Structure I
Amino acid sequence: MARDPNAKTAEQAPQLVRYLEARGITHIFGLCGHTNIAVLSALANSRIRFVNVRHEQISAHAADGYARATGRASVLLTHLSPGLTNAATGVANAALDCTPMVVIAGDVPSYYYGKHPHQEVNLHADAQQYEIYRPFVKRAWRVDTPELLPEIIEKAFILAESGQPGPVLVNVPMDIFSAEVDVALWDRLKTGSKKLAKPSLDEDTARRIVSALADAASPVIHVGGGIALARAYDELRDFVDHMQIPVSFSLMGKGVLPDDHPLVLGMTGFWGMKFTNEQTLGADWILALGTRFKEADSSSWYPEYTFDIGKDGSKLIHIDIEPQEIGRNYPVEIGAVADLKPALTVLNRVAREMLPDGRRPDGRAARIAEERKAFAETNTEMQVSDAFPMMPERILADLRAVMPRDAILTSDVGWNKNGVAQQFDIFTPGSILIPGGFATMGFGPPAAVGAKIAEPDRVVISLVGDGGFGQNPAVLATAVAENTPVIWIIMNNNAYGTIAGLQQSNYGLTHGTTFPTAASPAEQMPDYAAIARAYGCEGVRVTSAADFKPALEAAIASGKPTVIDVPMINNPTPTSGHWNILDIYSPEGGGGHAATG
């Protein structure tokens, strides 16, 4: 494109920052490098706050937590090569959980492609750094000329937030950040919509769905993380209340309907409750909303455990924003591509027209209450146990007793994910952030920082194992610098507990899955409470079961970032579904169920 000699020009990086300000961006997460200092310098005079970290994976997870809390695309700024690869795990985690994110990555100068400049990745191809992200981002752009950056960055935000949300990458050579470009190229972005209208259900399809559910004998609504992505909490509750249909959820659907709602069955699959799996298995119709029917949620798709969908089993209605998710794992009777918020709005209107008095309750609410009570009673002894190291059930019970109903909880992997999804009540929709598809160890601690920055007036708690917290304890430095009083509760079983339990049950040993043991929990290393204090946080090492609850109460009251290190017994999470890994390791059925921790 020929350049107009009379055009008003200005340096690119400040114009990029002004665009982000106009778009409503208030925080950018990242880490410096020589390829992005032009942008950092422009941010110095901006109202946008740069959230500095000590490792790029921290910034990616924090940006993930921030986006989940706000419902809008977050921005991650990273350096080339090692910066980009350090962030890759966090960005891939966001991708598998459909979190909108715009990743802006610096690159080598465009005129040095292929010459092996400092830190360039070019062993097998030149100018292909951005390809590293191609398997998991929605799109990866390489900006080849300065004039292209404005239109690419606009496209990046629209794509990240539309359809099935997810991260996108904008890869920018450092000379393009510093180039003089026509101001008009950025000014023209001030016009035009920044959001796309969401697809909804047509009237006829809505009537078919309501009619099928109205005539069903034992229907179930199965919800996934798509409800949270669409912020369709109220619409879901209205539909459930009117149609009086029990609701099961996937791991990512945890908390989209309050767990104390009388029609909530619980989580399905390997870590689901036996009663929940029985209800989904015996359903004649299943309305699936925003779920992929992933392996753990579906007991590895074995038809005898959780879902039996098909010719002689349940009939499936599946609504999702992403077409390729519909029918991926189970055949559908009715499939519809729609955003769940407008789709449920239509379903609610049609349901009230067709069934003014609602669907007649089928008595399962009473059965749900009975089963919920019976399951809770099986945990009572462990929830009040004074054993030390603590029972995981006691940790969860004390946490629930102290934690405000609207507090945000981030989980990691192990007991703090599977046990929480099964046994820990979430009362405020959207208040639990879980690493689902990637199940990334180390997600929870930085995601909590991102969530706290987004929601400074809410209590934010990170429940994490010692293995997960040990991934990136440098998140504490960012929490102190940003004055974000997150509380990290470390369920410390001195192991990678999930894998230790799996190996123990199948091979009779725990080689490579546990850490060296000390004479007592008080001597166990590392001392995470001491590490916290070294970073400038509060640090508490619990020395008895009775210590934990008051320590948590004090941490919430203090308004300071606090680490509470809680020694824990590696009790297995109860399981009623199935996981194919058990058949792989013990094809004769001798392996039992995997423990988690």
Structure II
Amino acid sequence: MKRDLRDLVVCAAVLGPYPLLIVTALWPRPWPFLACCAASYATEIAARRRARPLVDLLARIHLGVTMRFVLRETAAVVLVARTAGADSPWFAALVLGLVALHGVRALQTWMALCYNRTLNQLPVLTRNLGTAPLPAPPPGVLVDHRSMRLLCLDALPIGGAGLDAALGADRLGVAGAGVALLLCAAGVAGLLPHLSRVRPLRDRRALLREAEERLAEYGPEVVLYFSGPNDSAYQAAMWLRPLERMDRRAAVVLRERDMLGTLPETSLPVVCVPSAADLMSFGALGLARLCLYPSNVGKNIHMLRIQGMRSVFVGHGDSDKEASFNPFTKVYDEVWVAGQAGRDRYLRARVGVRDEDIHEVGRPQLSGIHTEGPGLPYRTVLYAPTWEGWTDDLFHTSIIAMGPGIVSALLAHTPPVRIIYKPHPLTGYRNPEAREAHRRISAMLEAAELSGSIARHPAGRRDAGPVRHLVVTGRKPTLYGCFNQTDLLVTDISSVVADFVASGKPYMVTNVAGMPEEAFRERYPSAEAGYTLTEDLDELSAVLRALDEGGEDVLAAARRKLRTYLLGPDHPNAMTRFNDAVNGAYERAGTLKDTADR
């Protein structure tokens, strides 16, 4: 109901000035007309920035932005007709100028669409492969066909017409139309060379052939294959550094064009092939013997159909969530897990993954995680909830039921603690309640920052000044960077738990479903060495007080034992084990290929 009321208010704000424009033009009242014009432009711009879905809805019911702008222009024409007379030559000139302005703008929009269509239909995009770079793009205002900026040029003739009516002049509206026409024509002229530069990119075969030749020259031995929305880029990004450090030559294959710009910088060759048909006929990929998959998505089937390549599911973090023992995983030749815990999950779940196909390779991404806290004179608590998942029956995320309460309790704790809040990148992707809880938590931390709460510490400890809380929704700092700034983690059942265990520092796991503690720890082994947190949050203050008072962390020894179980032994290190696993799988793939050839 609240959202419906807000939408109604936005609709009224956007559409409200237009009837008033017609009334003030017919009346005629030039100064109120100009005021309504200013209000209409302001509400259009504000709605475009803050209520884009509602703006799109208006377009679907034939009240789109172009219709609204034409209505405003019509009101200006009516105003001039009522004040200067329809037989005035300036009236005719204004009408012709507005029509010409729309014609030139339509030409510019068509050119922008042609430019964008060429780039959006490229059969292959690359990074670090030595292919010819894409031409430098024109200014965004020239190619954003949905932008209002060129439409807003009609403010010049409309404003001029309003002033003509108010001041008794007769040329300002026509002069404004002339200036607007020149600016729009300059946009058309500016697009012409860019259209010429992208014309060669329409040759699909030539682009695919060049990319294939370049990738074949590189000679990839291992491929990391990834598909997904931009918010899931972290799943592939975590594997870039280990692939750069291993012995075999690796390349990255993507499926979504936007992902190419979202993926962090890497020295590895990156190839994006959106079309399934182009991917399966991309001959250079056949040079690789091994393909690594960080996630289970539908488009994996296209890569799995390429013969002669051994498939390995590496995932994007081990956890006790059902995603870490998905039945789909049995389609891969091998499944790589960090430690014994990962193997046990699959065997207990009985989803069709055979024990001999599971390999424990460690987590090479965790080599930079510190085992000590940041050393500040106050505690730093990281709250890192997982997302709501694809269904409502898993009860993993705490953000809806407990998130605001957790942050409120941390803010109220004495002595003060620093809070780092890092939600899962997909938070709110499916459930608007999670999105609203995230908004509330961010607002609470922002308000605490503005209030400038001062840290007060026991005698003998220096005052650190204001406690600077942090909301992390971008790439930096990374999750592991947040680990290194943290004394205590509060999180949900997810891979965050297993990764944080590498630090040896204390952590709390939310028991959102309210399960009995013994059953909770039995079902989720990664919680064994953590403190559980139930919905009443009583455990949170108790753990913080124990840490503040320097009490014994009774779970420290359990965490050391759990670390080996979850992540494997410390020697040899995880990077060595991962590298050995790649070499072993590569050799197994070669043996099978040679047998098949014979």
Taking FRET efficiency 1/(1 + (r/R0)^6) of positions 103 and 255 (r between Cβ atoms, R0 = 41 Å, to 0.05) as the criterion, which structure among I, II has the greatest value? I
Work out the source of 28.4 here, i.e. which of I, II gives that when Kirkwood radius over Cα pairs in Å is computed. II
With helix-only ellipticity at 222 nm (-39500 (n - 2.57) for each DSSP H run of 4 or more, over all residues; to 500) derived as -15500, matching label from I, II: II
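Each reported figure results from applying straightforward, stated rules to the coordinates on display, with no laboratory input. All values derive from a computational prediction rather than experimental measurement. Cβ atoms are built from the backbone, for glycine too; each structure is taken alone.
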